[in-house]
Structure 1
Amino acid sequence: MPTKKVIETKKVSRIFKNGEIEVHALTDVDLVIEEGEFVAIMGASGSGKSTLLNILGCLDKPTSGEYYLDSVHVNKLNKNQLADVRNQKIGFIFQSYNLLSRTTALENVGLPLVYDRSGRFSNPKKMAKKVLEQVGLANRINHKTNELSGGEQQRVAIARALVNDPALILSDEATGNLDSKASIDVAALFVKLNNEGKTIVMITHEREISQFAKRMIYLRDGRVLTDEVIKNRSTKESALRDLELTA
């Protein structure tokens, strides 16, 4: 059975105009990410990582080129259709967890289902509870998010990204605000979710976190410089061992 393409970009470019000056943030990016992949996107500041993430996440449109997400031709969608695609097909995880602080983990995770207009979800509470268990927070579901550690808050954010069973998980520097051990925990959780079949694209500037992925794409000046399989992937055990050696 052929693998399904979750992401396909064809010659995607993004140009920002600042008065007379044109900034070429992305140039002719060709990318295919198939179902079940775990891809890290790296590059220096200004390499085009965030611009690419915004296009993949349907938050921005390319200046030229084509983008297909889970077989949907994104270029042709209007604002409302894009919002529906974001809500139904993409789970976002950000560096700042973007949680509501005085509400419980369960309420935070159930939020995307409140806005879902597809009618797919009959029991939001049950689904929110299930994904919180999946990310290892079964005993914290009724805690308010301001009572949780940074690592636990990011797990709540990951559960929220999973709750509507999206085709794609997009992570933007998800470990950026965490200490080394909590970062390794989150990276190991991504591996677990990927092993369960989730397609994950992770933008990171931390090489040790990128080594948990199966494939690494390196951007420079808005172009794909390298795209290769990661041969010696990190595990939670190896990363913790390295951490102890450098401590």
Structure 2
Amino acid sequence: MQSLKSWFAEYCDSFSLPVVEDQRNLALKQEHTRLVCQNSRRLAQHLRLGREEAMLAEAAALFHDVGRFPQYAQYKTFDDNISLNHAVLGAHVLLENNALSKLSKHDQGVIIRSVTLHNVFSLPTTLDDETMLFAKLVRDADKLDILRVFLDYFEMDPGARAGAVVLGLPDEPGYSQEVLRCLRNGTMAKYSLLKTQNDFKLLQLTWMYDFNFSCSLQMVVEQDCINKLAKNLPRTDEITRSIEVVREYVKGRLKGC
């Protein structure tokens, strides 16, 4: 793990940019990666994974966003819709740089597949059990920290914010009925529906329906993510009712845990 972390740190440092805003956005991704690794360790413990499995999960978490660095360097955005798929790019980065050469072919395959799949809208049902487990774990660990990043953004002084967090979406009072409908109907919203920052907040609430493990939702509750997102949304009756739907869903998933 230390060798992999050293390679990752050196790779990140190779993208040092002179503009303060650009460097802030790249530093955000490095810190995000560190905390996704931390989440992966905690989830692995909850899931009672063995030591080697836990380390493999952490390695996949370490590299899940490695494609963000060349993506931002070229396009100055973290929005895949207007640049390229950062997960697929990340897999190419690992392969082209032989970053996993010290690992077995089996472990390399697990990491590459987990990196490639971590941002798909839904995981293919045809995946083998091992790939499914690691992909689910990395996806949950990632979403947990994206929630933290997003909530921290709104608590910061505007001058200290990493602007790429909100994907360039305008901070307007409105919100999209399509995204709200997803929240109310218990389905995950797609990024393509986003028009405002409020839509992004609603979309993140729909992620509650996509967490794979009850221990992940327990961490959401511990961090008070639902209440914090709700606090930053317009206080309309339809939003309040929709948030109650997701609260009840989470409560049901955690019942008996």
Structure 3
Amino acid sequence: MNIKKLLIKIKPIEFYVRGKKALTNLHYLDVQRKNHKEHLKSPSRTEIINFLLSQYQEDTCYLEIGVRNPEDNYNHIKATTKYSVDPGIEFEENPVDFKMTSDEFFQKLTANDILSNNIKFNVIFIDGLHFAPQVDRDIENAFKYIKNDGFIVVHDCNPPTEWHARECHEYKHTPAREFWNGTTWKAFLKWRFNPEINSCCIDSDWGVGILSKDYQIGKNIEPANPFYEFHLLVENRKYYLNLMDFGSFKDMILK
């Protein structure tokens, strides 16, 4: 026993022993399985957004907040007019229309310094800073500029585990590895309590939340989970998020 204690103090041996324990831990392996399962889900956020845009007979206007690499989504969106917002922190080239934070964008838009404060969008996609207070502000601001029959789409609303919902994006030595949804789910859940807003979350691509004024895609729920405990989300995921598959969502829109 003493020899084992001595050996474990030797760094290479300690790293091997503790690393092996972590990598073979049942909880660690379960999170890895959930990573893989999420990657197998379809459709992508791009397909969902394009489906929504295809429902309009007139010309469409689209806004994306949080672009990073435009090849990930923005370049593949089929809208008549498109605008993009990103401060360029995660993608140095940052070939967007408005190189600024979403707060700055909406402030300038309201002041009529950019575009026109009379502009209305068919779809606004929110995929910026994944902290609940910021996402909440983005949703609130988006509702000021969305058409009555428009949609606000929010990415990363359904984190598979608490590791994915961690606050620190930079720390990647977790079972979730580099995958990160942040605390977006908390902001989406908060808006699920609003009686004036219809909402649901498509169980694909890390949870694609959809909010609408007019479309009956899901009634609000009574306020619950006041401290936003993750284990309560796990226990009530379908109810809290109005979680559904894409086929069921399409049926609601097309009926």
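Bear in mind that the values in this text are calculations on the coordinates, not laboratory data. From a predicted model like this one, the values you see are computed outputs, not experimental measurements. Cβ atoms are built from the backbone, for glycine too; each structure is taken alone.
Just a few scattered comments:
- Looking across 1, 2, 3, the calculation of Cα extents along the principal axes in Å that yields 56, 48, 29 traces back to 2.
- Distance in nm of label points 7 Å out along Cα→Cβ at positions 22 and 110 from the coordinates reads 4.4; which among 1, 2, 3: 3
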